[in-house]
Every structure is written in C-alpha cells, then in structure tokens.
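*Asks:* In structure tokens below, several structures.
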Structure I
C-alpha cells in the first residue's frame, strides 16, 4: 500500500477528457463535475500545476463549460490515444512539470483514466486517483476500473483527502479558502 501523501511541491493535477455530451452520460455526472470544480479551484489556490487533456475535441466536443470556467488561462492538450501517456505533447508536459505525483481525475474510468494511470505507474509516477472526480457511463465499469487501479498500486483517494493532505495543517495560508470550497 502506498502511504505517501501527495505534496504541494511534487504534485500536479491531470484532468482527463470531461467533454461534450459524453460527460453528461457519466454515472452521477453532476456530482463528479462538482468535485472536479472544487479540485481545480483548490489546486489553483494551492499553486498545484494543472494539465488538461481532451480526447479528439473536434469529434467529442470541448470540455464542459463548468470546468472551462475554472480553467481560465490554461489550454487543453488534444489527444487521440486513449491514455494521456500515449500522446507525446501530454507526456512532455507531465515530464516538464518536474512533478512525480499525479492527482488523476476525469472520464472514462475504465478506458482513458485507467490507461493513463497504468502508464504513469510504469513510468514511476505516484498516482493518486481522485475517485469522487472520476466516472464511467455505468457504475459497474467505474467499479471495475477502481479495483484494477487499486490492484496496480494506484492510491485511491477523494477530493477532500487530497486537499487536506496537500495542506498538511490548518495553519496553511490557504486553509480557509480551500475549506470554504468544500462546504
């Protein structure tokens, strides 16, 4: 079991493919998108870098507006590979960040998120799957993906856990702002 907490100095957030009509078909989609919004806002407050992927945006459409609004000033990286690591520009962005801990969220858990997590693990990254910010069209597919990622050594987490682990103490200068997002 990986007990190493994510740290502000070594973490990045990777948002995977929350796009168009497909995003609206996810199991418990509104709750998932809300958790992603909180995660994005908090990462921006905590100065955790964000990498944002879109799967064939010309076909699947852009990232949902609720998230684009929180990602102001950042640009998505388009990909055709299912996993983010299969795309050279995305892998370059991950490597260039210098960060070795990846906070992973997005869709679909059993395809693009799973393939990204598996490849990142092979590359030696610590992967923290933010489970309440991840989904698939069916609860069954999501559950199988979570089981598989857990078995592969991915650290299963949630938005609140990750944020408190990143801050480490109530003395963190952004503590009040971040906890306000959680209410």
Structure II
C-alpha cells in the first residue's frame, strides 16, 4: 500500500515536471562508465513511456561508440528478455502499450539502463510494481555480471524506499545533477 501511494505521487510529480525537458548528457554518461571500465559491448535500454527519462539519445550515442543496443520484450508468464535493436528498426506495441523490438535476436546485456519511479541513497529503486526488472536481474545475474544503471530526475530521490526480499539494488543512479 505504501509503495502504491508513493508510485502515484511520484508519477504525477514526474508528469508535472516533464515539460522541463530535462535531458541527460550521453557523452558524460559514456565517459563515466568507460572510465569505470564497465563492459559496454551490449547495452540494454528501455523505450521511455509515462514521462520517464529519455534514454534513446543515450542509446544512440553508445551505438555510435560501437555498443550493441537492445530493448526489452515481455514474453510468456510476464518474463522480460532483451533483444537487439537499432533506432531505424520498427517497434511493436505490447499488451502494456510499450513499444518493443520485433526482431528475434536475444542478447544478454552487460549493462542495462533501468527506468524508475523513485530511488534512495542506498541505490534502492521503486519501479511500477510488476517486478519485471527485478526478475530479469535475478535471472541474468546467474548467467553473467550485469551493471544496473538507474536513470532518474533528481526530484525522484527519497530519503528511503520501502523494499522487500525480491527488490534488486542498482549499481549506479544518474540524474541531471549527479552520478552516484
């Protein structure tokens, strides 16, 4: 119940601030992650909806630097997988109204950009409540090391996020003001 109220409040706040068109600097993000020596071969992104941080320009920048880009697809039993995608390829609307790639080339990202509703200083993330990213992170962590990067507006930071045993922490959170 607490998480649901937080989600409603913060999604409304994000909508009200969306007209400000806050963009993150793709070059700054790339440089930071490159200097940290993260594997940037395969990048997982998301198609921004519901006033989320725009990551498509960031993904395009990484593509120009040689990264393979992927977006998630929702599969059977609400499982999420990432599929290779290029900005000139068509997207198809899934049952949640979110565009996803049409191709069948599944990849396992080295780094994923994760949308979020809120976050705290301990790198906890409040998502939409479906558990898609938490389940995916749990699954892929058994296959390979993955870096989880939250993209958010600075006003989405809360003192603490209520968490449960299924919630997965992020490794980095990037806002228009800071990288933590």
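Here, each number is a calculation from the coordinates, and none is a lab measurement. In this text the structure is predicted, and so the values were computed from the model without any measurement. Cβ atoms are built from the backbone, for glycine too; each structure is taken alone.
*Asks:* With mean count of other Cβ atoms within 10 Å over residues 69-76 computed per structure, which member of I, II shows the largest figure?
*Replies:* The maximum falls on structure II.
*Asks:* I have -7500 for helix-only ellipticity at 222 nm (-39500 (n - 2.57) for each DSSP H run of 4 or more, over all residues; to 500), calculated from one of the structures I, II. Which structure is it?
*Replies:* II
*Asks:* Starting from the value 16.5: which structure in I, II was mean count of other Cβ atoms within 10 Å over residues 53-60 calculated from?
*Replies:* The read-out comes from structure I.
*Asks:* Work out which structure the value 1.6 belongs to, where distance in nm of label points 7 Å out along Cα→Cβ at positions 13 and 165 was derived from one of I, II.
*Replies:* I
*Asks:* Suppose you compute relative contact order in percent (Cα under 8 Å, 6 or more apart) for every structure in I, II: which one lands on 29?
*Replies:* The structure behind it is I.
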